[in-house]
Structure P
Amino acid sequence: MRGHGVTGRGWLGPVVWLACLAPLLWLAWGLAQDRLGANPIEVFTRSTGEWALRLLLITLAVTPLRRLTGWRWPQRLRRLLGLYAFFYATVHLVSYLWLDQFFDWGEIGRDILKRPFITAGMSAWLLLLPLALTSTRGMMRRLGGRWKRLHRLVYVAAVLAVLHFFWLVKLDVRPPLVYATLLAALFLLRLRPVRWPGVQRRQENS
């Protein structure tokens with residue numbers, strides 16, 4: 001039944017919008033109230049980076065989820081989720097440039113050249129930048145078929161983001177391994193789509 005259920009509810013977008021913004025508000029409040037532990041700047045910077053990676057993986061999961069379940073409503077949220085992933089990546093970058101390095105461009109340049117996790121993180125952000133700038137419907141029309149080819153760079157950015165996190169941690173590598181496993185699963189689902197029983201039939205009858 002077209003237009004029935006979640007797709008017809010106008011509250012979904014605002015709820016997702018607020019849910020995506022909530023972690024940053026909580027972190028900002030914790031930073032202002034000095035409730036982020038002994039090293040609040042590190043907690044803020046790392047947490048915004050993790051949220052960027054989480055939202056990026058959720059964005060990449062939208063198409064496999066549609067193919068697997070036949071649900072179309074998550075597709076409407078993909079652009080919002082992708083922009084929030086870029087937003088958190090930008091906050092993560094700015095917190096490093098400002099709160100960690102105090103805009104010392106010489107030191108930042110040395111970091112980029114000498115520390116692989118910084119190189120990977122910067123590269124991931126640079127790849128996400130043109131994707132965010134071309135996410136509007138107007139840019140989709142102007143770019144035509146080139147838009148999809150350009151936006152495939154999101155997978156390269158995701159790999160670099162996982163590497164950035166993996167090279168960052170020194171002891172407990174379990175969190176980045178979880179993200180790496182999820183990303184690998186999304187790659188497999190993209191290369192070899194699967195559907196739940198009955199999904200194909202429902203799509204044909206819709």
Structure Q
Amino acid sequence: MSDLPRLDPQREALREHVLTHSLKKGNFTLKSGRASSWFLDTKQTACRPDGILLVAAVALEILPADIDAIGGLTMGADPVAYGVAAVGATQGRNLRSFSVRKESKDHGVTGRIAGALQPGDRVAIVEDTVTRGISIFEAVEAIRDFGAIPAFISVIVDRGGTCAEMAQNAGVLYVPMLTAPDLGFEFGS
């Protein structure tokens with residue numbers, strides 16, 4: 001692993017966890033339909049107790065101080081948002097967490113937002129892995145429609161390298177925890 005880029009100690013520990021538990025090599029067809037020789041199942045990191053502690057350590061280090069809530073499109077965001085909020089609470093950082101449903105609910109509590117998001121909140125949008133950014137920006141739109149302010153985006157791994165430009169165009173700060181090159185791969189490969 002000596003040919004991998006140097007990272008700060010927290011990101012290094014997260015990278016090692018992702019490489020050990022989340023990276024699969026072989027022949028895969030990605031959601032986009034493209035073929036790849038590697039696949040990331042970063043829920044294998046986010047859903048393990050040692051993994052979510054590493055994710056939370058990195059996330060809480062990069063999260064702007066003025067963020068009120070953390071969430072994103074359900075399933076990919078859920079373990080990240082809930083884990084970061086819980087660990088943050090143990091450190092005096094009070095973040096309300098929420099999920100963006102894939103579809104609006106028409107009974108009970110209606111709409112696409114489930115959880116403790118409030119109108120006017122400054123929001124961190126998270127995801128486990130991003131390739132093209134479509135899910136993240138679907139969440140950005142739903143959060144804006146709700147009346148909250150998408151202010152920050154982060155992912156455990158940016159696989160595709162296109163999300164940074166999309167975030168810049170949307171006026172939202174973007175800081176991935178890890179990138180494909182951090183794992184020894186080219187963006188989009």
Structure R
Amino acid sequence: MKEKFEIKELINVGVFTALYFVVVFVTCFIGMVPICMVLIPLVIPIVAGIPLMLFYSKIKRFGMFTISGVLFGLIMFLMGSYSWVILLTCGLAGLLADVVLMLGGYKSIKHCIAASAIFSLWGIGTFISLFFGFREEYLQNITSGYGQEYVDALSSFTPAWMFYVMAAMCIVGGIIGGLLGAAVLKKHFRKAGMA
């Protein structure tokens with residue numbers, strides 16, 4: 001096994017991280033409606049399932065997806081919309097997804113779907129401040145952009161127990177997105193020798 005990443009592998013990391021970010025960014029616009037903001041952890045992994053599974057089919061060694069997770073978290077943090085927690089959740093989710101892919105020998109579609117579910121948990125990092133310790137600050141920060149009516153509605157949709165529902169939505173969305181991606185890319189996976 002080679003110790004250093006090849007240029008092609010690093011290009012794949014960069015391209016797919018950028019593509020994933022664009023899909024996430026566009027999908028986040030559904031959050032303009034308060035009830036849809038709560039559904040974002042379910043919707044993003046479904047919409048992003050195809051590009052994510054395509055990237056998984058290109059990964060042949062440990063570390064590629066960890067790098068992608070860290071880069072994605074950094075982009076999200078630099079966009080200024082989330083707390084530093086997003087760096088931690090994206091990096092950790094990327095690392096865990098990398099472990100799952102490795103356990104499948106980079107040849108298992110089932111492991112790719114499981115990795116999709118695990119990586120989708122990064123999304124809960126965007127909401128941790130809303131539920132744990134910084135709720136008032138979080139709501140106050142979005143008031144100027146969304147207005148008090150939006151904030152009041154979002155607050156009513158997000159009692160403390162909703163955090164766990166949203167975490168479950170991340171996993172369910174990741175599984176659905178993974179299954180959708182696997183179905184759409186079936187021929188591609190077969191060509192890559194994955195089963």
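Comparing P, Q, R, where is relative contact order in percent (Cα under 8 Å, 6 or more apart) highest? Could the numbers behind the result be given before it?
Details: P: 23; Q: 19; R: 30.
Going through P, Q, R one by one, relative contact order in percent (Cα under 8 Å, 6 or more apart) peaks for structure R.
Work out the source of 3.4 here, i.e. which of P, Q, R gives that when distance in nm of label points 7 Å out along Cα→Cβ at positions 70 and 134 is computed. Walk me through the numbers before you get to the answer.
On the way: P: 3.4; Q: 2.7; R: 2.2.
This figure was derived from P.
Using the calculated result 31, 17, 14 for semi-axes √(5λ) of the Cα gyration tensor in Å, pick out the matching structure from P, Q, R.
Details: P: 33, 19, 17; Q: 26, 19, 15; R: 31, 17, 14.
Corresponding structure: R.
We did not get these values from a lab; they are worked out from the coordinates using the rules stated. Please read these numbers as outputs of a predicted model, since none were measured by experiment. Cβ atoms are built from the backbone, for glycine too; each structure is taken alone.
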